[in-house]
Structure 1
Amino acid sequence: MAGLVGLKPTVGVVSRRGIIPISVSQDTAGPMGRSVRDVALLMDALAGVDLADPAGAAAQGRIATDHGSGLTADALRGRRIGVLRQAMGFHPGVDAAMERSIELLRAAGAEVVDATVAGYRSWSAHEFEVLLYEFKHGLDDYLRESGAPIRSLAALMDWNARHRSTVMPLFGQEIFEKAQAKGPLTEPAYLQAKESARRLAGEAGLLATLDAAQLDMLIAPSTAPAWIIDPVLGDHFLGAGYGMAAVAGTPSLTVPMGEVSGLPVGLTFMARAYAEADLLAWGYAFEQASRSRRAPTYRSTVPLGQGP
């Protein structure tokens with residue numbers, strides 16, 4: 001939405017220590033920058049094993065030492081790419097930008113085919129259940145260990161309720177309430193939802209699709225153009241393609257692919273766990289071919305009807 005390159009690393013490649021948690025299954029910091037090269041340089045500084053991180057041990061020996069070593073204009077040559085059209089169709093301008101990007105990828109020497117993920121988005125309900133459990137548990141731990149004056153989600157909710165007119169004039173805390181109602185992370189409902197979400201998005205989703213079609217990566221639109229949140233009618237989110245990799249805990253990279261009515265849109269690359277250096281190389285080659293990023297401007301409005 002901001003016209004930047006952004007990398008979400010494999011969970012555990014960048015330490016989560018100090019990050020206010022939402023979900024230990026998905027949370028990760030990652031670099032954002034104006035170019036793929038900037039993001040690669042930032043990854044060299046950020047990446048590293050933290051054995052205090054629940055996912056840190058699994059990353060030992062699997063983190064690239066030089067994320068910029070493969071940044072060449074021909075990195076896409078001979079690669080096989082799957083287009084996730086199941087993540088398209090929510091905005092004609094985004095679809096048009098995707099079609100132009102596909103042609104650029106082919107011109108860069110890649111083989112591009114349509115790919116279908118069995119049970120696409122079947123993980124959504126399981127994912128939300130996991131988020132509710134993990135948010136409560138993670139936030140309670142964070143507040144207690146940080147020495148904050150408010151030590152738990154329950155106390156935070158109580159404070160919000162007592163200051164409702166100031167902190168919640170336009171919305172409530174319904175998701176907090178759902179999370180607070182959950183039990184410990186030993187409950188069968190949580191363990192089953194966690195296993196189902198990761199399996200459906202990862203082993204049976206992203207990874208199964210890559211393997212079945214012998215693909216190096218999947219691509220999808222990152223998200224819709226930025227939208228205004230209406231305090232009366234709510235959020236106008238239309239669609240996105242990054243979610244599968246997030247739930248699977250695998251890496252994804254977004255690179256600017258154009259604009260819709262002056263608003264930036266991005267192309268997301270998804271691959272197997274610990275493939276950050278490969279994603280950056282492929283993203284760099286696409287970036288050099290597309291040259292789509294535009295520096296931000298400050299406008300009073302956006303032009304209606306302008307194509308991507």
Structure 2
Amino acid sequence: MTTLGIECTAHTFGIGIIKDNKIIANEFDMYKPEKGGIVPADAAQHHRSVAQQVLENALQKANISIKDIDQIALSTGPGLPPCLVAGMEFAKSLSKPIIPVNHCIAHIEIGKQTLKFKDPLIVYSSGANTQIIAQQGNRYAIFGECIDIGIGNAIDKFARSIGLPMPGGPKIEQLALLGKKYIDLPYTVKGMDLVFSGLVTAASKKAKTEKLEDMAYSFQETIFAMLTEVTERALAHTKKTEVLLTGGVAKNRRLQTMLSEMAKLHNAQFGVPQDEYLGDNGAMISLVGSLSKNPQKDIDINPNWRTDQVELTW
């Protein structure tokens with residue numbers, strides 16, 4: 001069985017191909033606005049303009065033709081509606097059976113599969129999402145999450161406020177390495193949930209009078225400490241022996257270190273997939289499609305599709 005996966009939820013249009021449980025292609029093209037954040041309509045137009053070329057690149061990398069594809073896995077949500085529609089239109093144009101895939105579940109499963117984790121506590125940290133997750137029965141349960149903006153969006157907002165272009169995360173990480181002074185910032189944890197907007201506002205204001213290196217360092221330490229706190233509380237409660245960090249923000253080495261040290265204190269194994277599978281990518285979509293094996297005739301987007309609404313059939 002050969003499955004082609006299409007990722008199209010936000011800034012990235014990606015195509016991955018998996019054959020007999022082996023990833024044989026993972027190509028993508030990323031929309032980068034000249035200034036500001038993502039403009040959904042522009043991102044959707046980007047997806048339409050690059051889709052065919054990304055497909056050709058993936059087929060060439062896999063050394064197969066479109067005739068060899070048995071089914072298509074499509075990321076139908078959660079995400080930006082215009083981007084999801086662009087991806088859906090392209091998927092339908094390929095005239096193959098289509099399997100709808102939840103974007104968040106795909107981030108989780110690519111981590112579990114590549115690390116060979118069985119039953120981890122999952123720290124899902126991406127642009128729009130921040131969730132602490134563990135499997136319960138045939139669904140994933142969310143133990144805590146952001147209740148305003150996702151951690152990646154928070155980092156990008158702060159980066160833009162100090163003049164850094166999108167994506168801001170890698171640039172903030174580089175600046176933070178040069179910071180030496182910790183500056184007090186709002187630390188808002190509500191039970192198991194996280195609030196980032198106040199932190200972004202305060203950091204943006206203080207950046208006008210403090211060194212940017214110190215602000216980047218302080219911002220990063222604060223926001224990651226908040227995430228580590230709720231993760232530790234969930235780990236103590238669930239008594240899991242594995243901690244999986246996944247999603248685009250998981251590329252940050254400081255976040256990896258903080259969670260790894262915390263997991264070690266609880267005698268839990270810590271793991272993070274290789275960078276190629278952390279950002280939005282088509283390989284993770286094709287993987288879930290190959291696992292679920294459930295093509296549907298009536299495909300539509302689901303922009304608000306939550307992680308805990310998906311029934312796990314594998």
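Any idea which of 1, 2 comes out highest on distance in nm of label points 7 Å out along Cα→Cβ at positions 255 and 287?
Working: 1: 0.8; 2: 1.7.
Going through 1, 2 one by one, distance in nm of label points 7 Å out along Cα→Cβ at positions 255 and 287 peaks for structure 2.
Ranked by Cα Rg over 2.2 N^0.38 Å, for residues 31-166 alone, which of 1, 2 sits at the highest value?
Values: 1: 1.54; 2: 1.22.
Answer by largest value of Cα Rg over 2.2 N^0.38 Å, for residues 31-166 alone: 1.
Given a computed value of 17.9 for mean count of other Cβ atoms within 10 Å over residues 47-54, which structure among 1, 2 does it belong to? Going through each structure in turn, the value belongs to 2. A value of -13500 for helix-only ellipticity at 222 nm (-39500 (n - 2.57) for each DSSP H run of 4 or more, over all residues; to 500), calculated from one of 1, 2, originates in structure 2.
1, 2: which one has P(r) over Cα pairs in 10 Å bins from 0, in percent, as calculated, at 6, 28, 33, 23, 8, 1? Clearly, the read-out refers to 2. Highest-scoring entry among 1, 2, by FRET efficiency 1/(1 + (r/R0)^6) of positions 95 and 247 (r between Cβ atoms, R0 = 35 Å, to 0.05), is 1.
Just so you know, all these numbers are worked out from the coordinates, no wet-lab data involved. As the structure is a prediction and not an experimental result, all values here were calculated from the model. Cβ atoms are built from the backbone, for glycine too; each structure is taken alone.
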